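What follows is a group of structures, each given as structure tokens.
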Structure P
Amino acid sequence: MRRILLSVDMEGIAGVASRAALTPQGWEWHAARKWMTNELNAVAEAAFEAGYDEVIATDSHSNAQNIDPDLLLDNIRLVRSWPRPFLQMQMIDDPATDACGFIGYHAAAGTADAIFNHSFSSAAFRSIRLNGEIASEGYFNAALAGEFGKPVLLVSGDQYTIEDAKRYAPDAALFATKHSFGQLSQESLPPRQVCEGLKAAARQAFAAPSSAPFKLDGPFELLLEMTSHGAAEMLGYLPWIKRIDTWTIRAEFKSMREAMHFITFAILYSPGGQTPFS
């Protein structure tokens, strides 16, 4: 059994340019989820052609219920909804998972002119640093994958996402689906044509010798700049969290697994057990 995990976000999907595309309340969401599903299918088709038996697709955007199950190719297992222990990378720890790819990704919070730049949750975090480095979702997820010995073979998104990916997946196939002019503007080819190019890049990725996993040395220091000083205050009550200033907390973990669990907790915890997207 050969299996690849594809983590699929929406902000880096071709055509997505306004907040009206990002949630079910928006007038363009139904079109955007179709574009998102089609980009996933394009990569999955290349994976099956390359000899993978199964694709694990993790819906990694907003409520994690954006990919349309009815449009999926056969043998794609879809991971949906929150919470889940590894957030956008659920099942990366499964021994049957050989490698991973990131589809529709975006740049880190604070990246000037990158479309929808944020890190995991714009509602929770102003910025994330991992061992002193600005951590995009791609950077963080690649480090988690690396801890399990799994390489990143493909990354797609806007040009800033591609530049960022050179830090954590320099040997991967990198495909720009769009060109961002600012946080809410982009240009791209028609979705069908982008899917053709993405599939060609995926074929190249899956035919190449496997790249080395992205591994960071522990311990792992997280610096989280919160959007709310109340959130920083409350997290600072935990005995193993140090509050650095009004907005920022510091935590140290022995593994990326632990660091990811904390990120998930910091975004999704509520006393009533209901996530923000329930």
Structure Q
Amino acid sequence: MWYGVAAYLVWGLSPLFWNLSDDGDAIDLLLYRTLWALPILAIALSVRRQWPEVRAAYESGRSRIITLVAAGLLAINWGVFLWAVTNDQVLEASLGYFINPLVSVALGVVVLREHLRRLQWVAVGVAAIGVTVMTVRVGSLPWVALTLALSFGFYGLLKKNPATPGPLVSLFGEISVMAIPALVALSFFRDSQAESFGSSIGMSAFLIGTGLITVIPLLLFGAAAKRIKLSTIGLLQYIAPTLQFLLGVIVFNEQLSADALVGFMLVWLALAVYTWDNIRASESSGSLTS
């Protein structure tokens, strides 16, 4: 559980990092974080002497397919999130991660046949009403929020599959898949006059940091997802969007309209109901991971 807590703390504060660079193009940031994550993962695999495990993990066609799908979901999630935090949409990004726990709960029921109690069903329903109200009253579908919630919900689901390799090995496979198009894009399509590694000490440190801030929370998340129920992962996910919401309002001064606030409040109500039900269940069973 503490692996999950640490992962969501990093994700919650990450908008501060991604806005350190004046070159706030989401595509460039996506490409760089992918390419810098790869050597960091390779070093970690070498230190842990896991290269034989890497070779063995991808001998299975099923594990290779899962890796390809997971890489696609990760690229979508990263790209949309980076666009949001660099285009003054941190609040809607936070909404996506508020919805994400309940998406995880729903996927756990539909795919993994995990059982929900009555109040958990109520929570999922109230959250759906909140998104609907926001769509109708604000006048547009919160596509950033929904894309983030669904992409990461399905990514978490894949991590529960028995054919998915361990956290470090599976992440290396996913980043390797993403690195090929990223390298091509940076080599042939990026502005040659733009700042890059070696342009300055600050830019070089920032680009290395994109790899670190990418790898560390994902490894923590993968370790947590292998050890606890998907519904418990959903409970921990409240940490990141709460921090992002506060950053959006306090640090980035984004405007929160009354209509959007109604939607947020309904989602918060849903999360409160779900949390209360989990606390009651935990007290009965004597374990948060039961």
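A short reminder: the numbers here are calculations on the coordinates, not readings from a lab. Not measured: the values here are computed from a predicted model. Cβ atoms are built from the backbone, for glycine too; each structure is taken alone.
Could you figure out which one of P, Q the value 0.70 for FRET efficiency 1/(1 + (r/R0)^6) of positions 44 and 100 (r between Cβ atoms, R0 = 30 Å, to 0.05) was computed from? Walk me through the numbers before you get to the answer.
Details: P: 1.00; Q: 0.70.
It was calculated from structure Q.
Which of P, Q yields -9000 for helix-only ellipticity at 222 nm (-39500 (n - 2.57) for each DSSP H run of 4 or more, over all residues; to 500), as computed?
Working: P: -9000; Q: -26000.
It traces back to P.
Who wins on volume of the Cα convex hull per residue in Å³ among P, Q, i.e. which is largest? Walk me through the numbers on the way to the answer.
Details: P: 119; Q: 137.
Looking at the calculated values, the largest one is Q.
Starting from the value 0.80: which structure in P, Q was FRET efficiency 1/(1 + (r/R0)^6) of positions 68 and 220 (r between Cβ atoms, R0 = 30 Å, to 0.05) calculated from? Working shown, then result.
On the way: P: 0.25; Q: 0.80.
Computed on structure Q.
Relative contact order in percent (Cα under 8 Å, 6 or more apart) was computed and gave 40; which structure, P, Q, did it come from?
Values: P: 21; Q: 40.
The correct label is Q.
Work out which structure the value 0.8 belongs to, where distance in nm of label points 7 Å out along Cα→Cβ at positions 20 and 36 was derived from one of P, Q.
Q
Given that FRET efficiency 1/(1 + (r/R0)^6) of positions 4 and 236 (r between Cβ atoms, R0 = 35 Å, to 0.05), derived from a single structure, equals 0.30, which label among P, Q identifies that structure?
Going through each structure in turn, the value belongs to P.
For structures P, Q, calculate distance in nm of label points 7 Å out along Cα→Cβ at positions 60 and 244 and state which one comes out highest.
Numbers: P: 2.4; Q: 3.1.
Of structures P, Q, the maximum of distance in nm of label points 7 Å out along Cα→Cβ at positions 60 and 244 occurs in Q.
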